[in-house]
1. Tell me which of 1, 2 gives 0.50 when you compute FRET efficiency 1/(1 + (r/R0)^6) of positions 38 and 102 (r between Cβ atoms, R0 = 25 Å, to 0.05).
2. Given 17 as the derived value for relative contact order in percent (Cα under 8 Å, 6 or more apart), which of the supplied structures 1, 2 does it correspond to?
3. Could you tell me which structure in 1, 2 was used to calculate log10 I(q)/I(0) by the Debye sum over Cα atoms at q = 0.10 Å⁻¹ as -0.70?
4. Assuming 4.1 is distance in nm of label points 7 Å out along Cα→Cβ at positions 198 and 326 as calculated from a single structure, say which of 1, 2 it is.
5. One of 1, 2 was used to compute P(r) over Cα pairs in 10 Å bins from 0, in percent, for residues 78-141 alone, and the answer was 19, 43, 27, 10, 0. Which one was it?
Structure 1
Amino acid sequence: MDIAVLGTALSTHDRRRLATAGFTEVAPDRAVVRLYVSPKPPSRPPRAPWIWISAGELDPDDAVTAVLAGAYDALPITSELATILARRIAELGVQVAPGVPPPGFVARSAAARRALGELDRSAHTSMAVLLTGETGTGKDLAAHYLHERSGRHGAFVPINCAAIPNELIEGELFGYVRGAFSGAVADYDGLIVAAAGGTVFLDEVDDTPKTLQVKLLRVLEDHVTARLGESEWRQTDFRIVAATNRDLDELVQRDEFGADLYQRLAIVRIEVPPLRDRREDLPELVEYLIARFYREDPAAMHRVTRVTATCLASLARYPWPGNVRELRNVIFQSLVKKLAGDELLLSDLPERIVRGAPEHASALFDRTVLGQMIDGGRLNLRAVRDELERAALELALAKSGGSPARAARLLGEVGRGTASDPGGTVRAMIRRHKLG
């Protein structure tokens, strides 16, 4: 079995033991797995599958560091090293054949491939899955993918817990019998029964009313439902997938979400990565969104078939607080306004994208994003203020040709300084932000 040994060289004795166990040392580009032999875990670990071999006694803290850095395992050099390595490398060779991702689920980046791999491995179980991630990352696509890969023949039933009024959600989920309440003019089995043999997708599950959470827990534990107005419980086979863009651990601590329900929903937890962590996916995502735009608007007068390098570079610099959903809106807006030409140009993009506003500064002007940051405990107001100040200062200096006095006039009240020295405040800001 081909391996590459990186870091500190193995002793001749250990090399013989590996050779006896069937290992052949080759160049890294030909290796099945990399063995990183060193006293401490590498600061820049390989991207390919790797195992850390401790050159000295194995420190549990170092083992944790290695695994968090992506190592499959951390092992000491012992007489059993070759035998254990053979097992670990055989385990690394076991792969789940990837499915065909749904349209728009691009997975060229390491972050997206990792999420897709977790979805693949989870699809064929009956365990509940909790999808986490920021707004607009594509959690609905991930839920669809789980259902399609599961082999279940029932329906995929999405339920947006935030969109159904609290007084109606119990009846919508569990059903009701005629006369159970005013307006119940016929029997209704509910959305969970509609997903029999399939998947129930609870989107924005954090908005589930507390009164409903207790009843939902019984349904998830025993897979039984009872319609409003009757006491008969019916068994239903379904797979549950839930999604949230908020920190449920924090909501549980604040007693805004039931701990028991959270534990039942989060048996398998998969984070859908934000777009800023998967910039390698941008070119293919843009290509997909352009094609989608013309599918949805076949009457468009002309067709964009290419994207210029400068346009893609600007898209890659922008932090995308609204993730793929924001990217979709930007591409669609740019195509709606474009009157001629078959290339998407830098000048076709909205000005805020071209400027490349810092992530936190852009969030300040988007109340939805700001609210999500506050709810998730991700807002650092001091950092937001500093980043906004730095961004405004950089833009003002660029427009003023680097003149602090002229930049001060562009920055308004904050930047004007004293009458005798109109650029004094700006110069102090330059020093504070180390822009000089």
Structure 2
Amino acid sequence: MFRAIGLLTIAIALFLGGVSAMADAGDFQVGVGKVVITPKKNMWMAGYASRTQPSDGKVHDLYAKALAIKDSEGNISVLVGSDVIGLPREMSQQVGETIEKKHGIPRERLMLTASHTHTGPAFRDNLRTMYKMDDGQWALVEEYSKELPLLLVEAIDKAIADLEPCKLYWGVGEAGFAKNRRKYTIGGVTNDYNPIGPVDHDVPVLKAVREDGSVKALSFGYACHNTTLGFYKFTGDYAGFAQEYLEKDFDGATAIFSAGCGGDQNPLPRRSLELAEKYGHELADAVKSVANSEMEEMKGPIKAQYREIDLPLSEPPTREELVEQTKSDNRYIQARAEALLPKFDEKGGLDTTYPYPIQIWDFTSGHRILALGGEAVVDYSLLFKHYLGEEKLWVIAYANDVMAYIPSLRVLREGGYEGAESMIYYGMYGPWAPQVESMIVGTVHDMVGKELDESP
């Protein structure tokens, strides 16, 4: 009798162990979707005010790539990477609403990111006052702006249809080509190499592995502008090359890049295709080194949060000041004023805040992805790694909406392009109010349920 009970106990233990192993093996299902988003026609390109003509062909295709992760509770979270300058708020909202209706995925579980390539297409509502093009070119921009959301949805649809059991792994590598571009001079901050400026050379890597041991996806990031190139051919810049190299080296895998807090970081030196390829190899090698090493296994379920906070701007201009600006010799200030005047007249004033998006995915294993909107400067990545722990934190910028540069208090006080001047090209009066950094940092700490420690 006792022998029978003992055998029964062993059988139950083996059964429960098998159930546990099965649950562990099925902790995640992962799917990927990849869609070409290269414009079918030559059109105006994004990112540089100095452009004088539309594109002239391509070096390689641009892509939207989606990584869908289904956890043990049945929740699907989707990370989208796109070879574009940045997705404007209206477009992200449109995609979010479509995906929620089609798949029941709430907004907090859809993370829309961009590579911030400066050799991609221009959009309707992004950096509008920067571009000086004719009606025919604006028509092409409008046409592409309507097409892109449909392509993003297509990539997400494909990823959800592709779900299969996978394990997720986490690691961090390093690449050194990002350089701080805020040089201190007697006359103020200029756009040039600052050898003592802060940088973030981390390369966070998320790897999805199928049951047969093959790599299904490599999602990674880096805090640096994609501004190696400035010519007139479509390309994903160094990030596009890095993804291309990784997909060749890991046959059957999809590589997905998301830009980090590189608002004040440039790849230096730059301005040649050879350098873009070189940096692409350096970044891909960093990801490969991590992917081929022993990585930490990630565990679910995933807790997702999304908030928008009213980020305050400085004192707005009066109508008289805007009218005066329309007479400016600076065509960008003039264009901004001409765009703001109708808004002023419609509302009797200008909006003094902007709905700024912050998104967090927390894995049960302690790994965390934090996504910030706008062109956040590197200080934010360094601050959050200090406050929240760098070992298991990936900070993404250019996520869900790219409305302007997001300076830290330091950069705001120093001024220069990222602190003030860039607001002109984004069509926003500015600069931001001094409490911007404290509001963003405070909101993130509130979302993760952690008291803010102000001690050094």
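1. Computed on structure 2.
2. 2
3. Answer for the origin of the read-out: 2.
4. Numbers: 1: 3.3; 2: 4.1.
Label of the originating structure: 2.
5. Clearly, the read-out refers to 2.
Every number here is computed from the coordinates shown, using simple stated rules; none is lab data. Only a predicted model underlies this, so the values are computations on that prediction, with no experimental measurement involved. Cβ atoms are built from the backbone, for glycine too; each structure is taken alone.
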